[in-house]
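Each structure below appears as structure tokens.
Laboratory data are not the source of any read-out in this text; all were calculated from the coordinates shown. Since the structure is predicted, the reported quantities are computational estimates derived from the model, not experimental observations. Cβ atoms are built from the backbone, for glycine too; each structure is taken alone.
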Structure I
Amino acid sequence: MPTLEWIGKNKVVNHHQEVPFRVLERQYSFDEQGQHTENNSSENMIIHGDNLEALKALLPQYEGKVKCIYIDPPYNTGNEGWCYNDNVSDPHIQKWLGEVVGKEGEDLTRHDKWLCMMYPRLMLLQKLLADDGVIFISIDDNELYNLKSICDEIFGASCYASDVAWQRTYSTRNDSKGIVNEVEHILVYSKEPEWNPNKLPRTAEMDAKYKNPDNDVSAWRTSDAFAPGAATHQGMVYAIQHPFTGKMLYPSNGACWRYQQDTMLEIMNGWTKYELQDLHDEKERAHVCGISPDEVRPDVKAIVLADPLEVASANAQKVLERGRWPRFFFTKGGKGGIARKTYLENVGGRLPTNFWPFSETGHTDEAKKEMLAIFDGKATFDTPKPHRLIEFVLKVAGTQDALILDSFAGSGTTAHAVLNMNKADGGHRKFILVEMGDYADTITAERVKRVIHGYGEGKNAVEGTGGSFSYYELGEPLLLPSGNLNETVGTEKIRDYIWYTETKKPLSDYKNSNPYFLGENNSTAYYFFYEPQKVCVLNYDFVATIPEKAEGYIIYADRCTLSEQELQQLGITFKKIPRDIVRV
């Protein structure tokens, strides 16, 4: 597969591995009782900090857990004022730090900087996606094709789902020159190939195509009586005799009847009495299959009238006048060809397309007015997305208990959409927002607070959705520059980190009589024998405290007095805890 090359690529493709794990420090919680310092155990998170470090911090608990990701990164238009801030150990890239990315023709490395910024973040987002998860990325023409190239590389070209055209505006400017851009793009990638979207609710216009002319049990519309695959389904290629005209009806060339012959015989008996009969019609059936007569199956019989045509026609006429015709019926008042009923109750929802009109998903002007309504007429954010757009994303790719991540949270639209949908259908969707801007608390979190409690006055008042969240800052790294554990972050955070580095799974609440037990994975039991203020030694006394039997053991401690032979006999792998023992 062709890959995209740019300045700095070789330094950033693995940069996500160099990013230190940092702890998340809860600052406050918010719910229907307002803001408070007590932990309300909310599963909703708003994180203030660089999203590269925040995504790395989320891995121990959330790798492979996120059902739906929506991000709205900088479009790199040259007017956004975004800076490259990743501390990559490369002299050339170091020169970019804190530098505002310039416009096309003025900054010759603007696309390189954007790609270097996006690549490691997408690598971490891919790890956070669940196996049935999907990511939606808003973008415009400036970086669309570069983004498509790196997403093919990171997610896999086989996981590309769509390039959605979102109709972002409901009217075009009269002074626009050239071809007016009415749409933005939303690139869609799944974690695994062959992802299928949810079906959307049907529209009244779609349902209006279904009628009930025969007073059947449900409305229906006319569908094709045939299915493709005549040559490979020769047992479903045969004649059916018309009960009104006596004509032998065959499927169209290359097609076969939609159901097996015994089912078709039962359906046709709903019109009048039929039977199977060998017409020796190999030539006609071979023509339908597109093969020679000597290649066609010789034993396929036709469904023919069991009574004379006059009797059969009279019986069929009674059914026609009575109503509730069989599933396969004859068009034009019984004088036409054969067709099939498709019942409205069986068709389900509609499949989403790659064009999302503003009528269903909102537009930019709607989003701006929404922000003005939430913030009492003050323009607090330049480029918000309408919450209806994110709600549409979640209808296409989410579930009622989905975990949704937005690591370029901006004004907090994603949280607004999640809270709205939970209120509407009683769902339990969870959100994680990450925003590095200084407005993470004053705009992003503030919007969510107002959505939870309600906003506006009088006839413009919007009722609150209810719900809760906790607000976090990025804390200290789990490892010091020396490579030792940063013991100030606390034992629980260190245990989470050790377990994740060993298993790539979040730490569950395992219980046994040994307080240093982490859990068991792939028949291996893990122990983290650690106390902040003492040297912990793996010896026979500690081994005696291990209650369960496992095929193998991985035990972390400061020191080990067991010999290599003894460790091998016991099935133990000893790992030294990286910390300054002298200080202890």
Structure II
Amino acid sequence: MSHPDLEIQLKTLPEQPGVYQYFDAEGTILYVGKAKNLKKRVSSYFTKTHDNGKTRVLVKKIANIKHIVVATETDALLLENNLIKKHKPRYNVMLKDDKSYPWICIKNERFPRVFSTRRVIKDGSEYFGPYTSMKTVSTLLDLIKGLYHLRTCNYHLSEEKIQAGKYKVCLEYHLGNCKGPCEGLETEAEYSENIKAIKEIIKGNFKDSLSQFKTQMKQYAEEMRFEEAQKIKEKIEVLENYQAKSTIVNPKISNVDVFSIVSDESYGYVNFLQLSYGSIIRSHTLEIKKKLDEADEALLELAITEIRQRFHSKSKEIYVPFKVDLGEAVKVTVPKLGDKKHILDLSERNAKYYRMERFKQIKITDPDRHVNRIMAQMKTDLRLSKEPRHIECFDNSNIQGSNPVAACVVFKDGKPSKKDYRHFNIKTVEGPNDFASMEEVVFRRYKRMLDEEQTLPQLIIIDGGKGQLSSALKSLDALELRGKIAIIGIAKRLEELYYPNDPIPLYLDKKSETLKVIQQLRNEAHRFGIEHHRNKRSKSALTTELETISGVGEKTVVDLLKHFKSAKRIANAKLDELETVVGASRAEKVYNHYHNK
């Protein structure tokens, strides 16, 4: 630690919960963090050896530390979250997406209107939300409109004005959508009962409304008012249908927030589901950009604080995949089975789908970020020391005794680089010997690259498992490249990856992007090799019979093929046509060969 003032600051830090802020020599804020014990947490930055390079750089830049002591860990979480949003320090995670969300407003007025809005005005009105999807809001408002007769006009319906006859009923009244409170045709008490029921529906509680409608329906039926009873029955069906669709777990699970996280090297994705009476009333996924290789626990704690603040959640219990520290105010449950685990799994699935969607979008909008992520993923999955920006894959599985060939395909940044593909005709191996052929091809490829001082790949993939891998390794040893280039072999079943000196193969997840890139490489090598093999075989078939004719050499065969384009046309050619190309003597030999059989 170079700065003398820092030592004094560290010694005088309190052993209390709080928030710390790091500043550089220019007074720019670098990082904000929270701690149960400020002294222990902050000191650890200067006493530990940090694996992460960015953390080491951060520590070198720290010139000044400020701290704020708070009463509880919950306060520390909230303060940390607010300071990160306010200052956006360079080394803190970035919380994406701060757009405005829709709310359902029950207006503070006589005969309240119920509508959607993105502006929250502190005028005593009640706001429910925010909702993450306008579709959810529209569905709820349509349901409410179908069940209850609410006014849509913006008249000031004071008692005096109604009694003075200031207003007249509009078309909505005549259509049966409003009961006409503007003319005093509906009492405030009646209207208020409806508003009370609507609030419960918005919260996900359908029980009261269903009970009320069923009582009303029975009453109408007893009074022989079957038309009104039928209308109420239709409303009950609408409500029950909506409830069935929205209830996904036990209705006893109410007023609970569910959080899950999936992450990769650069980003974390935290999904939030809010449950009320067994229904999901809100779903949202937050994307977080990592800065210092943060652990999932730290990301989830920060995201929970941010999401609960953003969506004004007052739920007393949360379900999470592992223990998090959120203070005493919230009950933290880690479900292991049953309905609670079912809902946690659903949340995780939402996070995974969101991540996949983001990948697809990024592939189009930010291809560099997509490539960087794939490369980082491959480096981790394949246990490499460097990102495999340049990969070469060898295949000689198409050797069938004749015309032995091999193929080398090249991928750069995860994509085929076709100009770098190479075909090899096997020169030193007699007969079908896959292992010796692989040894020859790998040696020739990298001997040439070394001679021409070309950039070597970071990864070589050998199609053919252990035996082929051993053959390729002999060539790398001969060229003194062992250890300078990573090399792996793929067994026939594709999921098995073999490493030098390791008898146990590595199995990749069948859905992993790393395996998809390897599959693509192998398929390309196969296609490219077979194409060359086929071309060689067909050329060979064309020339074989001509070369067997006594007195006809290679030059004659080439001249004839150039002129007639195919062996079939040569066989069917007239003597004088052949003479014009290769002269009388050789033309006669070719003609006689085909016509005197």
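Side notes on the structure shown:
- Label whose coordinates, when percent of Cα pairs over 33 Å apart is calculated, return 60 (choices I, II): I
- For 4.1 (distance in nm of label points 7 Å out along Cα→Cβ at positions 187 and 219, calculated) the corresponding structure among I, II: I
- Structures I, II were shown, and relative contact order in percent (Cα under 8 Å, 6 or more apart) at 18 was computed from I.
- If helix-only ellipticity at 222 nm (-39500 (n - 2.57) for each DSSP H run of 4 or more, over all residues; to 500) is computed and equals -8000, the structure in I, II: I
- Which entry (I, II) yields the derived value 82, 43, 29 for Cα extents along the principal axes in Å, for residues 211-434 alone: I
- Parent structure of the calculated result 0.10, given that FRET efficiency 1/(1 + (r/R0)^6) of positions 203 and 515 (r between Cβ atoms, R0 = 41 Å, to 0.05) is the read-out and I, II the choices: I
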